[in-house]
1. I have -13000 for helix-only ellipticity at 222 nm (-39500 (n - 2.57) for each DSSP H run of 4 or more, over all residues; to 500), calculated from one of the structures P, Q, R. Which structure is it?
2. 27.6 is what came out when mean count of other Cβ atoms within 10 Å over residues 134-141 was calculated for one structure; which of P, Q, R is it?
3. Compute volume of the Cα convex hull per residue in Å³, for residues 142-237 alone for each of P, Q, R and report the one that scores greatest.
4. Which structure, out of P, Q, R, was Cα extents along the principal axes in Å derived from, given a value of 46, 42, 41?
5. For structures P, Q, R, which has the highest computed value of distance in nm of label points 7 Å out along Cα→Cβ at positions 22 and 126?
6. With distance in nm of label points 7 Å out along Cα→Cβ at positions 62 and 86 derived from the coordinates and found to be 2.8, which of P, Q, R does the value describe?
Structure P
Amino acid sequence: MHTLKFDWNPVTGIDIVGNFKLHFYSLMWVVAFIIGWYIMKRIFTKEKISLDYLDPLFIYTVLATMLGARLGHVLFYQSELISQDFFSIFLPFKFKGGFEFTGFQGLASHGAAIGIIIGMYLYRKKYKYKSLLWVLDRVVISVASGAIFIRIGNFINSEIIGKVTDSNLGVRFIQDEYYKGQITQLTGIKDVQKAYNAVTDNPQFTELLEKVPYRHPSQLYESFCYIFVFLILWYFYSKTKKREQTGFLFGLFLILLWTIRFFIEFTKEPQGEEYINWANLNTGQWLSIPFILIGLYFMFIYKPKTAVK
């Protein structure tokens with residue numbers, strides 16, 4: 001059975017002008033934030049919280065997510081950028097080896113999680129209508145929905161690819177960095193998708209394509225699993241009284257999402273030049289373990305402080 005195997009070489013964006021391109025990956029982030037905003041609006045309306053607090057929450061969440069994700073990637077996977085191309089950390093441009101618009105590439109979900117927690121703490125210091133954990137218990141529902149689209153964006157970009165597999169779910173990522181270089185060198189066409197189209201019937205390219213291995217579409221595995229994370233969180237929030245247990249939804253989110261991440265990492269190729277490989281566990285898995293433990297604490301141990309009368 002080979003019906004689910006296919007080659008993946010999509011158009012990753014729309015050319016605007018010069019080197020500027022509207023990337024579909026960026027659009028997935030926009031979709032994630034918009035849907036998250038509507039989910040939080042529904043929650044605020046349901047719980048009769050003033051919508052005046054919603055837009056500031058949205059701004060804090062967007063900034064915290066993007067800054068945390070970017071800094072997390074640099075610290076955990078690509079710290080050489082600090083010395084080699086410092087401004088590319090904060091700007092959507094590459095300066096080393098020539099100026100180029102790249103969009104914001106290299107975003108780590110662990111960094112995003114830390115950024116969101118810090119961002120919500122700062123938000124709560126300014127807007128004190130509810131506790132920090134009340135905010136986190138509800139924001140994570142939106143975060144879970146957003147994670148679905150971010151992983152779809154990773155798939156479109158042919159990034160965070162899986163390990164080689166002979167399973168019936170294998171995908172050949174034509175735009176995998178190694179083969180992208182070979183294809184563009186073979187044709188002299190910089191855009192890999194155009195290069196692929198130009199030499200589809202070229203026997204030399206056919207031979208090269210046959211060398212591209214089938215890999216796990218790990219991004220789609222993860223995106224699919226996050227659908228259930230969102231549905232489970234929404235069920236406990238809307239259909240049970242667990243939403244009244246401070247920290248429960250936040251803890252459940254941490255356990256579900258990072259457990260999924262832990263196991264799907266077994267299907268992924270290592271990311272970055274500075275990945276960890278201790279006890280056959282990689283960087284993503286080691287970083288997931290503390291989040292799972294924190295989740296267990298908030299679900300089963302944490303008791304909110306009561307005011308002394």
Structure Q
Amino acid sequence: MNAPLPVRPAPPPGKREFKLHQFRVGNLSLRAAVWPGDKTRTPILLFNGIGGNFELLTPFVDALGDVEVITFDMPGIGGSSLPPYPYRMSTAARLAVHVLKKMGHSRADAIGISWGGALAQQFAHTAPSRCRRLVLCATMAGSPIAWPGSLAVMWKLMSPARYLQPGYMERIAGRLYGGRFRWDKQLTRDYASRIRKPSRAGYLLQLNAITGWTSALWLWRLRQPTLVLAGADDPICPPINGHLLAKLIPHSRLEMLDDGHLFMIAQPEISARLVRDFLDAEHVTSDMDSPKPWSTAMHADVG
């Protein structure tokens with residue numbers, strides 16, 4: 001049985017300044033952000049959830065400390081232009097390669113959250129030489145092995161209304177995201193204050209991109225050391241999905257957090273510490289390449 005990841009002190013969190021970039025890739029104008037960091041470290045390429053602009057992730061990025069972080073808005077989301085035609089997850093993975101090269105890097109550690117977790121899997125598969133290590137947060141593998149939330153929850157997720165209608169996010173956040181969002185109204189308000197409204201078409205194109213997508217056929221071929229993070233109270237992506245990912249990806253381990261779908265926002269310091277410890281660890285592949293069953297550790301917000 002695996003030992004829990006070592007917990008070392010993380011760099012003290014603070015407000016990090018980012019640089020905005022707007023550039024063209026084919027017919028698209030993409031908005032990207034870079035938080036500068038230690039040039040001796042492998043940068044992080046961060047993939048957000050469906051409909052989410054990158055500002056939503058700033059608490060987590062702030063808590064990561066001195067590592068360089070690169071992210072971009074998906075087509076039709078945030079400050080990126082609407083594409084002239086639908087795209088698939090493989091297309092989005094190739095876009096990520098372009099963004100990485102535009103930022104002057106050939107390789108990164110990929111972190112994906114929810115919808116972005118599917119994209120992170122696709123990125124690691126499509127461009128394996130570009131991805132050193134992989135962190136999958138509150139995500140799943142796709143059909144036929146994915147275990148989605150209830151119909152009521154998934155129906156709410158099909159619509160961008162929570163991003164578009166004032167007050168709607170606060171009314172449904174607890175039922176949709178679970179965890180601390182069930183009771184902490186200020187957390188919900190802070191989160192909602194960073195929303196940059198997506199276009200309905202951009203949101204629908206993201207839904208279309210992931211419809212029918214699956215990684216189940218090739219997860220066993222991923223060779224990147226992988227950390228799977230899951231929330232114990234996640235209505236969108238029930239924790240069984242984390243267990244399935246950790247069993248199917250060869251060099252992987254699962255860490256369970258005592259929170260909901262957006263544990264990276266509700267518990268940014270704890271989430272960032274787990275990620276930093278994993279990315280900084282030496283000989284991580286051999287440590288993870290041990291017999292199943294896989295261990296899980298529960299991490300609660302004690303602050």
Structure R
Amino acid sequence: MVSDELRQVAEALGESAVAARVLAGGFSHETSLLTLGSGQVVVRFGGADHGIEAAVMDAARAHVPVPQVLKVLDAGSLGAGARSAMVLEYVNGTPLSQVLDGAENDAATDAETDAGELERLGAEVGRVAARLGAVRFGHPGFFADARLSVAPGPPWSQQLPEFAAQCMTATPEERLDAATRTAWAELCSIHAQALVGVDDQARLVHADLNPKNILVTRAHGGWRVDAILDWEFDFSGSPYADAANMVRFRADTPGAYRAGFRAAFADHLPADLRSGEDWLYLGRVMDMFALSDLVTRPVGHRVADQAAQEIRRWVAHGVPDSW
């Protein structure tokens with residue numbers, strides 16, 4: 001079934017729509033695989049500014065595998081009631097989340113892996129993730145336009161306490177009780193000062209680097225990363241945040257995979273970003289922004305509920321010091 005909205009996209013591309021199916025995607029956009037007369041493309045509606053996202057993907061492409069942006073279509077070009085859309089090349093590959101789920105469940109499928117293979121898989125993903133740090137900007141912050149101008153703002157060390165407090169005020173009480181919300185805001189305030197060490201880092205951060213946004217394939221006795229997807233939350237800052245994002249929910253990533261990722265990420269960071277073991281802790285503190293924001297989502301949001309579990313764990317035991 002091809003929706004009217006997808007037919008409008010096909011027409012804007014000078015093509016006819018043959019078929020379509022919904023793909024797994026982010027929580028702020030809709031993603032579909034659209035079959036045209038000439039082949040298949042991926043169409044995304046919603047999410048962040050498509051022009052900024054396309055520009056970031058173009059900047060990243062020299063260093064990591066990224067789908068080609070074929071077209072950015074504003075709502076006005078698609079007709080009445082349509083939303084803006086980004087059209088991307090379709091990249092073959094298996095979501096990393098499926099591979100890791102198969103390994104955890106010991107499924108007798110192509111995703112079945114042993115500990116050594118999981119470590120090699122983690123190493124390949126860590127190597128690719130670290131290469132994002134090669135993309136530099138003038139200063140840290142969020143992108144303001146498709147030229148990738150960075151909007152000025154206070155340093156992260158100053159932003160975190162206020163941001164966490166605001167998020168806790170907006171968090172549903174059904175998700176986190178008042179005492180936990182107060183304790184989390186205090187924990188963020190205590191550790192925020194550590195971010196002075198990364199306040200000036202201005203490298204490309206994907207900011208949603210997790211297994212569902214990475215496509216992989218078995219290749220030459222190992223693994224290959226085919227594409228990093230969903231660049232809507234990217235910003236200029238510390239790459240350590242991406243490493244912490246990858247292992248945010250420990251249960252989602254087997255231990256052997258985490259070990260491989262950690263070692264390769266550390267080894268392949270740009271030389272000036274290698275700071276011993278500090279990057280592990282600093283990444284965790286940077287991830288406090290994301291955890292604080294996630295729990296503000298409506299009740300029933302699965303990832304927000306996972307984030308709430310992490311917040312309760314951190315409040316009880318402190319910022320995790322292991323992977």
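1. Values: P: -19000; Q: -9500; R: -13000.
Label of the originating structure: R.
2. On the way: P: 24.1; Q: 27.6; R: 16.5.
This figure was derived from Q.
3. Numbers: P: 104; Q: 135; R: 169.
Comparing P, Q, R, the top value of volume of the Cα convex hull per residue in Å³, for residues 142-237 alone belongs to R.
4. On the way: P: 81, 43, 36; Q: 46, 42, 41; R: 57, 46, 41.
Considering all the candidates, the number was obtained from Q.
5. Numbers: P: 3.0; Q: 2.4; R: 3.7.
Once distance in nm of label points 7 Å out along Cα→Cβ at positions 22 and 126 is tallied for P, Q, R, the winner is R.
6. Working: P: 2.8; Q: 3.9; R: 2.0.
Considering all the candidates, the number was obtained from P.
Read the figures in this text as sums done on the coordinates, not as results from a lab. Values in this document were obtained by computation on a predicted structure and should not be read as measured data. Cβ atoms are built from the backbone, for glycine too; each structure is taken alone.
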